[in-house]
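I've put the structures underneath this note.
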Structure I
């Protein structure tokens, strides 16, 4: 999972993986434009503290990690509504997705097979 300091940055990245989301605790649905507008508004009205960050799952779900550990999933990806989302953020010791293009990478690889980014 990738970390972001603003919801807008997280939403922009999630939009490269998914095109629609549902709010985790309600039946609200968002397309890319709607999520980006909501994220920008949220960032301007409710900034998170310096120890908090947003995370984006491989399928594009967005979560908030306020204590650097527990993840509160906010937006669930409609691409993979049953994605196995962790409840705790753990620093990955092994890269599973390219940080540049988001493609899956072979375990132990030093470079992305799709874009050539150094892992």
Structure II
């Protein structure tokens, strides 16, 4: 049985290597071998993050980060708010999520979505 490996996002250094070697004309399979990644990963990276001018590591990193954050729901509490500190305190006191939620709903000034 094959052992499953956990996927890791491409690192900025890997994107820089892809950009440099792609500019030199290296094949996708050669890039994949150098990086220790699947050729499909490299191909997908080049397809998703290339602009009409070509592939560049900086814009590719920004595009990837934008896609990652677009798939997530917005947070219900701002991490710098007073309400967030209240939630952390109540969790330390071993309150249940239901107790915390009920308390926050009764509080007027917390902006819970």
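Of the structures labelled I, II, one was used to calculate FRET efficiency 1/(1 + (r/R0)^6) of positions 50 and 98 (r between Cβ atoms, R0 = 41 Å, to 0.05), giving 0.90. Name it. Clearly, the read-out refers to I. Of structures I, II, the largest value of distance in nm of label points 7 Å out along Cα→Cβ at positions 58 and 74 belongs to II. Starting from the value 19: which structure in I, II was relative contact order in percent (Cα under 8 Å, 6 or more apart) calculated from? Corresponding structure: II. If helix-only ellipticity at 222 nm (-39500 (n - 2.57) for each DSSP H run of 4 or more, over all residues; to 500) computes to -17500, which of I, II did it come from? Traced to structure II. Suppose you compute Rg and Dmax of the Cα atoms in Å for every structure in I, II: which one lands on 14.3, 42? Working through the options, I get structure I.
None of the figures in this text is laboratory data; all of them are computed from the coordinates on show. These numbers come from a predicted model, not from an experiment. Cβ atoms are built from the backbone, for glycine too; each structure is taken alone.
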